[in-house]
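Following are the structures in question.
Values quoted throughout were computed directly from the atomic coordinates according to the rules given, and no laboratory measurement underlies them. Quick caveat, the model's predicted, so the values are computed rather than measured. Cβ atoms are built from the backbone, for glycine too; each structure is taken alone.
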Structure I
Amino acid sequence: MEMDLSEFARRAAVTDRARDQDAGLRIALYGVAGEAGSVVSEAKKWFREGGPSPGLADRVQEELGDLLWYVAAVANRVGLDLNAVVEENLLKTAQIWAETVPPPSRYDEGWPPEQSFPRQMRVRFVEDTSGRFPVVRMEPLGELAVRVAKERKRKQLGDTLNDNSYVDDGYRYHDVLHLAHAAVLGWSPVLRALMGAKRKDTSLETDRVEDGARAIAIEEGIAVFVFNYLEPDGFLENDDRLSWELLKHVRRTVRGLEVEDQPPVAWEHAYLQAFAVFRTLRQARGGTVDIDLDAQELRVVGAAGEAIGNS
């Protein structure tokens with residue numbers, strides 16, 4: 001007999017004898033934990049004995065059934081529809097494990113060129129070790145250099161950075177995260193501010209909200225969080241996936257901004273590329289990076305050679 005999960009939860013509620021709401025919820029939650037442990041216990045016998053023992057499937061089926069009953073009890077107690085829970089979960093997992101990055105965003109569509117990102121950019125990271133701490137400056141090259149000189153009256157993108165840390169962790173190269181945001185997502189209020197590409201309109205809403213101080217602070221906060229989150233594992237040196245917890249946190253942080261429509265796979269693609277570039281720049285003590293918004297890619301195209309101040 002086929003049965004959907006909502007019908008299962010409805011029929012399970014008939015046998016839920018706890019009348020007190022809080023006590024019933026606690027019992028159901030304890031039941032979820034207990035029955036999950038029972039399923040694991042049965043699996044332990046499989047691993048210990050080197051294969052399935054007689055009757056294992058029947059025992060696991062019973063434990064899974066009890067687990068589902070308690071899951072249904074929790075859903076009933078908090079007013080959730082299990083069918084909706086499952087649909088949302090399948091949508092989430094499809095997003096997490098998607099392999100295809102959506103086409104380039106068009107957040108700049110309709111804006112004049114001077115208020116938009118160039119579709120291709122090139123920058124050079126130059127490290128200077130002549131002082132007490134190594135520092136890095138990011139220099140625009142080619143057409144981007146001309147534009148920055150005109151808009152910002154500078155020959156450098158942003159400030160000269162050190163790690164601002166007790167340890168040399170390479171944070172001075174963290175601007176690659178902003179470049180990756182621009183390349184893959186078409187979004188970076190930080191980079192817009194550095195190059196003088198804020199979008200001005202008569203209502204001031206885009207400039208105020210999307211390109212304003214709060215959006216800039218949000219992006220910088222995300223960069224710090226992602227950097228610190230991935231540092232203990234070598235900045236993705238041996239990984240080709242990001243954890244769902246990290247991606248979920250990042251997407252929650254940008255709620256209310258235009259970039260909230262970007263799926264997890266786009267953020268993952270951005271950070272995998274960003275930290276591949278970061279590791280190369282850090283090891284080479286500088287280098288030149290191409291940023292292509294149409295191809296949604298950034299890559300190192302040449303090492304900087306001997307860093308300033310190196311003997």
Structure II
Amino acid sequence: MIQWRGKKDKPKVIQMPRKAREKHSEAQYHVMCRSISELKLFREDADKDYYLRLVSIYTRKYRCAVYAYCLMDNHVHIHLDPRGYDISSLMHSINTAYVIYYNRKYDRHGHLFQGRFLSVIVDSDRYCLALSAYIHNNPKDVEGYRGREEEYPYSSYGIYLGIRKDTYKLIDKSFIQGIFGIRNKKSFIRRYKEFVSRRSDMEAVDPEDPCEEIFNTRNEYDSGRKVIIRDMKPAKVMAYIAMKLKKSVESIVSTDRRQIEYRAFTAYVLRVLCGLRYRQICENIFNITVSGCSVLCRKGFELTEREGSQYAAIFNELLCTALY
């Protein structure tokens with residue numbers, strides 16, 4: 001905003017504060033990301049693959065869920081359930097990693113996304129279904145895909161209909177299927193396709209869509225959705241980890257390089273289940289830099305990904321106590 005005080009005065013630039021993002025610890029979101037003008041967010045299919053890989057990595061890392069997505073050349077739609085995790089931290093991680101990849105690949109500098117990502121809280125089951133249909137109808141604007149939107153390879157629609165594999169193990173179909181209340185897989189696919197097809201002409205999400213063909217039928221409803229309580233007490237969590245590892249709390253936070261796995265796992269748990277930021281972990285627990293803490297958390301996540309590892313078992317025990 002520019003404010004003029006007089007004809008001879010130079011313009012005075014007033015910095016307007018950004019509007020605070022609407023958030024809620026139990027919310028789901030419609031997330032939208034768009035590239036800056038006249039620049040493709042994805043120049044080739046490999047770029048879309050890389051972005052989906054990032055979404056998969058970070059949603060697994062922070063135990064979030066994705067119910068639908070569609071990647072177009074210059075924008076992205078995601079039906080995202082952070083399951084209690086901070087949506088800003090999650091999307092910042094994904095989009096920052098993509099910008100680094102994109103700028104290196106295309107030898108460029110500067111911004112790629114058009115401002116902050118947009119997010120709208122999805123606050124009802126009807127809204128969830130309307131959003132799912134809207135996202136999965138997006139490919140109608142891609143040449144050659146109108147009327148066969150499910151064949152578009154960078155949308156989750158084909159995954160829902162069972163005609164394409166979920167390569168990145170990204171989509172949780174059980175939530176939408178639970179709202180439909182249809183347990184039989186073939187019956188759900190048929191009803192879901194009918195539902196999406198009837199909304200092929202929608203130009204925007206209608207949160208007030210009554211979805212009568214779904215809610216006027218008597219089906220057993222169980223979404224199976226769970227939210228993670230991300231405010232576990234760090235001292236209690238560290239004591240529990242030390243007990244399970246048969247170590248002292250002092251040893252798992254020590255700078256002894258032989259304890260690196262214990263420290264990495266502890267840092268990761270504090271990040272994911274206690275809601276601590278890197279700087280909080282650095283200042284209050286480990287005497288390391290923020291970048292060092294980021295590396296430590298990444299290693300901790302990798303430890304939980306090892307099938308049959310003691311770290312995966314301990315994390316799952318803690319996770320169960322944090323779910324509701």
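Where does the value 50, 25, 17 come from, among I, II, when semi-axes √(5λ) of the Cα gyration tensor in Å is the thing being computed? It was calculated from structure I.
Source structure of the calculated read-out (mean count of other Cβ atoms within 10 Å over residues 81-88, 14.0) within I, II: I.
For the read-out distance in nm of label points 7 Å out along Cα→Cβ at positions 105 and 241, a value of 2.5 was computed from one structure; give its label from I, II.
Computed on structure I.
Given a value of 15 for relative contact order in percent (Cα under 8 Å, 6 or more apart), calculated from one of I, II, which structure does it belong to? The read-out comes from structure II. With mean count of other Cβ atoms within 10 Å over residues 57-64 derived from the coordinates and found to be 19.6, which of I, II does the value describe? The structure behind it is II.
Computing helix-only ellipticity at 222 nm (-39500 (n - 2.57) for each DSSP H run of 4 or more, over all residues; to 500) gives -16000 for which of I, II?
I
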